[in-house]
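Please treat every number below as a calculation from the coordinates, not as lab data. Quantities reported herein were computed from a predicted structural model and do not represent experimental measurements. Cβ atoms are built from the backbone, for glycine too; each structure is taken alone.
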Structure P
Amino acid sequence: MLELRTREHLRRLEELLRQQDLWADTPPDVSALASTAPFACDTLAFEQWLQFIFLPRMYALLEAGHTLPADIAIAPMAFHVWQHQPERVALIQLLNDLDTLLNEPR
């Protein structure tokens, strides 16, 4: 059940990123993806991190049947980045919902 609900949140995230024109057609340079900073904040925009690092890793965990993260906090970063952009409220809320889902006791 957790896996199904997580997959639904991830699909919705991708959909919202596309609807809000935050989806890139071209991936960033490989070196930008290799950042070790939280959210790759030194090399990527937050939406790029979501698209090119977070979503692929989460889908890979789901496909492989691995345990999903149980201590996650993405919404605070989304709020930090997008707090002055009212059009991003749905994205922030979705990420908050995903944080809540993954942080529920298992």
Structure Q
Amino acid sequence: MQRDLLVKFAHALSDPTRTEILMHLRSRPGYPSELAESFGVPRQSISNHLAELRTSGLVDVIREGRRSRYELADKRLGPLLDNITGLMLTVGPLAAGKNR
């Protein structure tokens, strides 16, 4: 069970655009068209990534009339992403003094 949850989370982070979406949503909600323009990615691609993030349970969609606003499903995700980044800067291949 725990393994499957971690695999699902890792899969969500495995795509640079999905990771960028999650990092953006740490600070504020986002709309597909604004995310697409901000990242220079086609809107359909953003919509597909948002659907994947929704399926994984990481983002929620809030309907606002004809628009859809996306936000992190849990406020703990923002600090978690920051902690993962900090950890990887300490122990990962880009860490100071690491020769990999």
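Here mean count of other Cβ atoms within 10 Å over residues 28-35 was calculated and came to 12.5; which of the structures P, Q was it taken from?
The correct label is P.
So relative contact order in percent (Cα under 8 Å, 6 or more apart), computed for just one structure, reads 23; which one of P, Q is that?
The value was obtained from structure Q.
One of P, Q was used to calculate helix-only ellipticity at 222 nm (-39500 (n - 2.57) for each DSSP H run of 4 or more, over all residues; to 500), giving -18000; which?
Q
A value of 6.8 was computed for mean projected area of the Cα convex hull in nm²; which of P, Q is the source structure?
The read-out was computed on structure P.
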